Structure P
Amino acid sequence: MTLYAERTFKIDTENAFKVGPHIVKVEKERAPVVKLNRGEPDFPVPSHIKDE
């Protein structure tokens, strides 16, 4: 059993950092963003959030 879902290993570091500016823009212009980075949040994600 692994600690993380296998799909998380498909995201390389270079591309992971490219989304940062987009996240900031969305937060400023539209709505709050729920960040689901590795280790965040430090509690189980509710089903209705995972299903979106």
Structure Q
Amino acid sequence: MLIKLLTKVFGSRNDRTLRRMRKAVSLINAMEPEMEKLSDEELKAKTNEFRATY
């Protein structure tokens, strides 16, 4: 009974994982317009920046 209550309040493990993933997807989608404007060479240069940041 306690587990059911906690699951309703905090969500299941899957719900919590999806919530965390949605935040990451939102950040990635926000970067898309900027990345589309980059040339292939500029995008290659960003790779190291991404690796250092994320």
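FYI, it's all coordinate maths here, none of it is from the lab. A quick note: this is a predicted structure, and the numbers were derived from the prediction, not measured. Cβ atoms are built from the backbone, for glycine too; each structure is taken alone.
Some observations on this one:
- Which entry (P, Q) yields the derived value 38, 11, 6 for semi-axes √(5λ) of the Cα gyration tensor in Å: Q
- Structure from which -12000 was derived, helix-only ellipticity at 222 nm (-39500 (n - 2.57) for each DSSP H run of 4 or more, over all residues; to 500), options P, Q: P
- When distance in nm of label points 7 Å out along Cα→Cβ at positions 8 and 32 is computed across structures P, Q, the figure 2.2 traces back to P.
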